[in-house]
Structure I
Amino acid sequence: MPVTTSASTMRRVLAALLFTTIWVAAPCLAAPALPGGILRDLESIEQDLAAADGSSEVAALEDRALSQAERLAGGNAADRWARALYLQLASEAAVHRQAYLEAAEHIAQARAVRGIDAAMRARWQRREASLRLGGGQQARGADLLSDWLDEHRGDAADYWQLAGAQARLERWDKGKRAVSAGLARDDSPTDAHLMLAASIFQQAGEDDQALDMLQRLLARAPENPDTWRRAAGLAQRLGQHAQAAALWEAGWRQGVLGGEAALERRVRLHLAAGTPARAAELLKASLEGGRLSDSLARRRLLATAYQQARARGPALAAWRRVAERSGEAEDWLYVGQLAAEWGRDAPAREALSRAQSLGSEQASAWLSYLDQHPLATQ
């Protein structure tokens with residue numbers, strides 16, 4: 001039966017892992033000397049496992065290793081060390097058939113063997129943590145890995161793995177600590193890690209750090225519209241309205257953001273950012289060009305933008321158009337009040353008269369006041 005590339009790769013990984021753990025680590029840890037027969041049997045299982053093609057062969061090797069481990073239980077120091085190594089072989093056999101939780105149980109038994117060197121016990125704890133996380137036991141795996149990192153110097157990958165587990169468990173404060181440690185050890189985090197960091201920081205209430213992660217991500221991976229939306233939303237929540245508008249503009253100009261909803265939000269972000277003239281310019285052009293449907297709500301928004309930009313002529317004209325379209329007394333009253341505030345006597349009287357005809361008592365009072373206090377035309 002031909003060997004596939006993936007199977008060949010798995011064999012090389014298993015062989016390298018087993019060789020490193022058994023034949024290199026053991027002498028360094030001053031492990032008890034093993035009888036030649038035990039060594040040859042361990043090596044035989046290791047080689048057979050690396051060459052195994054089918055799950056039945058792997059399962060048979062696992063059973064063989066477990067049987068030997070059971071036979072050696074309760075023996076002397078050399079027997080206990082051999083038992084631990086057989087359990088580790090059984091664990092790697094279970095990994096080969098993707099039974100990660102069974103693999104974790106085997107390695108847990110190995111590290112529980114009495115007399116095992118502390119360094120090897122710690123190595124196997126790290127292995128058990130990874131297996132439990134891979135098998136879906138997030139809480140147990142995260143606790144094991146966290147305990148291991150409390151005592152050992154982990155690398156960036158360890159902290160990113162822990163951060164992912166804590167996020168799945170919704171342990172946001174613990175996840176934040178893991179992310180911070182991962183970032184401190186990783187000069188170039190992957191896009192996935194930046195997104196993970198952003199999510200954890202945001203859930204932990206660290207919106208400023210979450211925004212920084214998203215901006216780093218957008219700088220090299222700008223094609224996801226959801227990332228632009230999320231970054232702009234975070235900037236708004238932080239009160240950084242100009243930054244939110246700038247982010248939205250960047251996403252729009254790159255063609256990532258589009259459509260009516262995105263265009264209207266672009267306008268609203270400019271209003272919030274204190275650039276109402278730009279908001280009015282965009283909205284007017286969009287309404288006239290048909291890129292936005294011409295609704296009463298958008299006409300109100302245009303009038304508001306002109307008013308905030310202190311463009312009095314366009315603002316009055318826009319508000320008048322709103323009143324004409326709505327036919328509401330309150331809208332005509334507002335036009336009249338605004339015109340009066342700006343010293344526009346004729347437009348004020350006309351609008352107030354329209355409001356009065358529609359039943360506005362306030363408009364009548366305003367007209368009486370203007371009769372007694374004529375406006376100085378501006």
Structure II
Amino acid sequence: MRVRTDWTLLLTIVGMVSLGLVFVYSASSVIAGERYGEESYYFLARQGGAALLAFAVLIALAKLDYRKLNSMHIAFVCLGVVLALLILVYFLDSAHRWLRLGFLNLQPAEFAKPALVLFLAYFITERASDINGVHTVAPATMAMLLLAGAVVVADLGSAVVLMGTAAAVFYVGGLDRRYFRFAAVVSVVLLTVAVVSKPYRLKRVVDFADPDYKLVRFLDVGGAVTAYLQRAAVTGDTGYQAEQSRIAVGAGGLIGEGLMEGRQKLFYLPEAHTDFIYAVVGEELGLFGTTLVLLGFLVILWRGFRLYWVALDGFGRNLAVGVTAAILLQAFINMSVVLDLAPTKGIPLPLISYGGSSLLSTMILLGLLLSVSERARC
């Protein structure tokens with residue numbers, strides 16, 4: 001079979017990663033100099049190393065025929081390994097996020113995304129003739145709840161991405177709409193429990209929806225809710241990041257202040273090189289820069305969802321939809337937070353933000369997408 005390189009997708013990926021490296025340096029050079037003396041390239045060097053590894057993985061997966069991954073063993077082993085790592089990191093790291101190996105730090109929650117996409121693509125393809133049967137819905141639901149439950153302990157945003165991705169794959173797989181209605185109700189309940197269980201999560205939602213605490217004071221007669229929210233005060237003002245992000249994006253205007261000329265990254269905007277790097281893009285390149293990043297994700301959306309019609313088989317279609325949904329959902333959540341359209345949530349912008357685990361996970365997903373796209377019918 002003749003393989004055709006999807007240059008549109010590949011060049012978009014190269015361009016976005018390159019832009020990400022530029023802005024990782026722009027956003028982190030001053031912080032790196034403050035923390036590591038003369039090493040202003042500290043974060044750029046680490047991200048560059050991760051990018052080289054990630055591109056090698058991307059090319060290897062693009063060359064691999066994705067149909068070889070349509071295997072029960074691969075699907076369940078990937079899911080099992082990620083679950084084991086999530087359990088391990090729960091006991092080894094106080095923040096329940098990082099597996100620290102000395103020379104390398106891994107964030108297992110990031111790798112839950114490709115693991116879930118592979119599992120769902122295999123499972124839904126295998127059970128396509130009985131997609132609404134209990135023997136399909138029950139085990140798939142159990143696997144997703146186990147994975148999301150392990151992730152949500154430390155990373156609510158990633159858990160939301162996982163559930164949204166599963167919903168997209170099940171939707172194109174033909175799952176009956178009554179299951180979606182039931183899942184929506186259950187998801188709202190579980191999401192509410194997850195938010196309320198952590199004071200800092202609840203405070204972020206309250207700061208976003210009721211920043212003056214008028215409604216809280218009206219409803220909280222006994223003061224219990226206010227006292228609970230104050231337990232998160234040690235983490236600082238949860239509305240501060242959103243405020244600084246708005247200032248950065250607003251200062252950029254149409255064409256920005258100029259590359260490397262942003263001010264908010266100078267110790268005003270926390271996590272400028274990670275979760276809020278989109279705000280730095282907005283300040284330095286203005287609406288032009290933020291639109292350019294958005295267009296990059298829209299290209300991925302286009303190249304991904306076209307495969308619903310032109311992929312060779314059901315596994316390829318499910319794989320492409322899962323990959324596209326996972327990346328676009330995460331990007332949408334990150335950009336919504338930066339633009340103050342959603343409560344603050346620590347979730348990186350795919351391909352742009354600093355973070356080796358995030359970049360490698362995203363490139364694994366895109367490698368799978370390239371593999372499907374390069375073997376499509378047209």
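No value in this document is a laboratory result; all are computed from the given coordinates. Here the structure is a predicted model, which is why all the values come from computation and not from measurement. Cβ atoms are built from the backbone, for glycine too; each structure is taken alone.
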Winner on FRET efficiency 1/(1 + (r/R0)^6) of positions 118 and 366 (r between Cβ atoms, R0 = 25 Å, to 0.05) once structures I, II are ranked, highest first: II
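Could you tell me which structure in I, II was used to calculate distance in nm of label points 7 Å out along Cα→Cβ at positions 246 and 278 as 1.7? Please list the in-between numbers first.
Values: I: 1.0; II: 1.7.
Source structure for this number: II.
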Structure from which 0.00 was derived, FRET efficiency 1/(1 + (r/R0)^6) of positions 182 and 358 (r between Cβ atoms, R0 = 25 Å, to 0.05), options I, II: I
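Which structure, out of I, II, was percent of Cα pairs over 19 Å apart, for residues 78-149 alone calculated from, if the result is 41? Intermediate results must be reported in sequence, preceding the final value.
Details: I: 28; II: 41.
Among I, II, the structure yielding 41 for percent of Cα pairs over 19 Å apart, for residues 78-149 alone is II.
Out of I, II, which one gives 21, 31, 21, 15, 10, 2 for P(r) over Cα pairs in 20 Å bins from 0, in percent as computed from the coordinates? Provide the component values of the computation, followed by the final result.
Numbers: I: 21, 31, 21, 15, 10, 2; II: 27, 58, 15, 0.
The read-out comes from structure I.
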Structure with the greatest value (metric relative contact order in percent (Cα under 8 Å, 6 or more apart), set I, II): II
